[in-house]
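Take a look at the structures listed below.
Computed from the coordinates by the stated procedures, all read-outs in this text should not be read as laboratory data. Predicted, not measured: the structure shown is a model, and the values here were computed from it. Cβ atoms are built from the backbone, for glycine too; each structure is taken alone.
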Structure P
Amino acid sequence: MHCLVARTLAVLGGLLLIVGVIKPWMEVPEGFVTKPDGKIVCKTAQPRSAIPFRVICGGFAIVMGFGHLWHRRTSDRKAMLASTMITIQFFFPCVVMAWEPELSARANWLHIQHENLTWLGGDLCTNLEYSRKSWKDAVYLVDTPRQVNVVRMPASGLAAFQFGRLAVWFEALGYSNRYCQFIRQGWVAALMGMAFLIMGECLPGGRLNRCRVIRATAAAAVTFTIGALAVSVPIVIAARELELARTHTARGSYDAAENHLHRAAKALPALREDTFYVAQTGLLDYRLGHIQTPAGRLFRANLLERQGRYAQSMELYTALVNESSKGGVVHREAVRAILREAGHALNGGKQLNAALLFELVLREEPCNLKANYGLQLAYMRTERRDELARLCRQIEAIYAYFQMPTKAIVLALSHENEMFASLRAHDAQATFADAIRTKKP
């Protein structure tokens, strides 16, 4: 009976590890596919770094999980090995967020758009008072999209990083809202499966082996210490290089400053996706006379926008969107600028112009939440009901991959937009159905 307990735990752990091998560990929406039945679903991007983790989980499932069915012996070595592996799995968020910059930046950009809509000063909360008046004509997009950053870096000096704050360390290890928003069943199942394997190894004969528990805990502690050091070193190097870049910029040594910026991004690849990083790179290119580089042209467009020369800046932004590679930081920042202009056009009552700009944003970034919601308002005000219904189906597909419960607010207001469009079309049955979905999105 006591052996049966340990074997059951091991087999259960093996089954969970198999689930971890099959199911995705993280998924970020990046486009849409229409199924034969007409349902819209999202295409998603998954981290390549999850592949070795999943392969190792499959090996543990076969050797240590199902191996208990024909080999009943447990050992200190197996317990220590499983403890080491579960600790390594806890560093998976750091590997994804810091070393897969395109995927982590896409996740961060989507999360920022969601927060942009739902926080207390965001578009939805500030417009609740007017959301049911005058066909939502008094609803504005009040909050412009903010800085995109995957890993928060100091403005200058290592002391500004605030190593003493626990929240900073959690973000450095990858445990940010951006990661937790898009985790899937695979990673959770793998962690639980490895925990069950450890329990099975530490309960030989159904009794707790305290010496084995201590050895397993020591192995986990050593692994965590090595992992934490490995995570900290690139951050410290990047922070130091940023400090040197700032010093050389202040002295007018722009070539040296740009070299230090590139070294910082080489030490921590996720830094390349930071809005301020590409802005600083563009500034240095501009001062060095390299005005035709993508970053230099983006800086020039930002400069024209700040000077109030909006038509010229929009020409540059549109050219950058068409010429730069999709998914790149310059492309995203140019799209973000067009999104700002679309919001200004909507707020200024230029519905057709706003719709054209929002459509341009959605052609480049089909899963852009802010553009989707803004275009819903433009379509509702111009009585384009069918297109609005398609946007609602798309935003539902995107939010199927979000974990935070605040997504219900956006879904409810999207269905409300659809309800107003049905009401304007004098379709009582559709209005009633949309009103029910507004209550229970």
Structure Q
Amino acid sequence: MKIKFKTIAAFFIFLLTETVCCLAADQQRSLSLGEAIYLSQTRSLESILSQENVRESLAQLSQAQGFFLPQIDGTLSQTRQTRNLQAQGIPLGASDPLAGPFNSFDARLRARQIVLDAAAITRLLAVVDGVKLSKAEELKARQDAMVLAGSFFLKAEIAAQKTGWAESWLKVSRAALRLVHVRFRQGQAKKSEVQKSKADFKRAFAQNLSEKNTAKDALRNLCVFLGWDPSVSLTLQNSETNDMQKILGGKNLDEILNNQPDIEAARIALRQKRKVRVAQWAEYFPKLSLLGEYGVSGEKPSDAKDVYLLGAEVTMPVFDGGERAAKAAESAAEERKSEENLSHTERQIKSDILLKQENLIISEKSLQAEETALLAAHQAMKEADQKSELGVISFWDKLYAGFELESAKIRHEEASANYIFSLMSLLRVEGKMEILSRKGTS
């Protein structure tokens, strides 16, 4: 029994350990910039809402198409009633006009088929454009979500880098405080210098805590944007800028504008408004429908006789007090607004592309300058290490060289993030953000 108890206990301990390990693995994720951009297309709130808008527009299309299919309904009734025959226009003289009570049974199917309705046809075409518009808007939302995901990732990456800088500053401030204390005891420093050094150390300590909290908050914001629990432990993979500009290709401005999602959405919206306006005027045209009924009628189901109705119906508006004309004028105004919106969007996108291209060139030059400064800081740190080993410089000088290196890393990281953000801004305005997305395992 003891052996069995130990075996069972070991088995349950093993299961518990495996469960804890699996839960811990689920709470740890590694993420790159490309993966964050890829995941934002399906996990961000903006993308999810835009996808639902597409489904909503498809449902509206099914409703509009159903109008042209036969509309069939059935009725079944069994009643006991009385009737005033004189109310039906049947003269009975001195006889009692009240008939009944009597039983009445009726069961029949009714069908109506639209044959010609110009307004409904035009509205259907407008709904088709509505589906296209929702898909274009969904593409715009995915582009915006990808830019936001990249922005959150870059902010988190910079915040993480700044924690290293804050740690280095804290070390320098602590060393400076110790040095001032030594000089003060030797009578080579004033009390005011000690107090100033203490204040610098306290500021460095507070800055260190602040940068750590900022880094944690940036990671939480990224997790929330991607639909993850904010308590997930997230590790960021460094984003590389090497050869990024090669992805831009060599398309000219006109070719870019022809396929730009914001402009395409504005074009579709204009087409839809035009169809809505035409549909309002088409309400003046006659509408043709076919009607049909078939069923049985009698006192009770056993003696019911077959009955039917076949025919056609034409309807045409004669006078509506100007309601249709007012609606048509309203639709015409909406169409003109869409025309102006399309023209403005084309001008704005063209201006934005030129601006983003210029910003990308400037950020690239800034990045190259910071890369040169970072190499110089690495070289200075290497020389400081060599001199420290030879005893030529003090520990303070070596520590300060390390602080300068961390500062150079921060400036380089910010320049790199600015370059990547400039690239993302250009890709967004061109509608090509998916180029940066990379499917990962997260």
Which structure, out of P, Q, was distance in nm of label points 7 Å out along Cα→Cβ at positions 188 and 220 derived from, given a value of 4.7? Q
Comparing FRET efficiency 1/(1 + (r/R0)^6) of positions 284 and 364 (r between Cβ atoms, R0 = 25 Å, to 0.05) across structures P, Q, which is largest? P
Out of P, Q, which structure matches -0.68, -0.97, -1.05, -1.14 when log10 I(q)/I(0) by the Debye sum over Cα atoms at q = 0.07, 0.10, 0.11, 0.12 Å⁻¹ is calculated? Q
Between P, Q, which one scores greatest on relative contact order in percent (Cα under 8 Å, 6 or more apart)? Q
For mean count of other Cβ atoms within 10 Å over residues 28-35, which of the structures P, Q scores highest? Q
Which structure, out of P, Q, was percent of Cα pairs over 23 Å apart, for residues 76-275 alone calculated from, if the result is 60? P
Kindly point out which one of P, Q the value -21500 was derived from, the read-out being helix-only ellipticity at 222 nm (-39500 (n - 2.57) for each DSSP H run of 4 or more, over all residues; to 500). P
If FRET efficiency 1/(1 + (r/R0)^6) of positions 180 and 308 (r between Cβ atoms, R0 = 41 Å, to 0.05) computes to 0.00, which of P, Q did it come from? Q
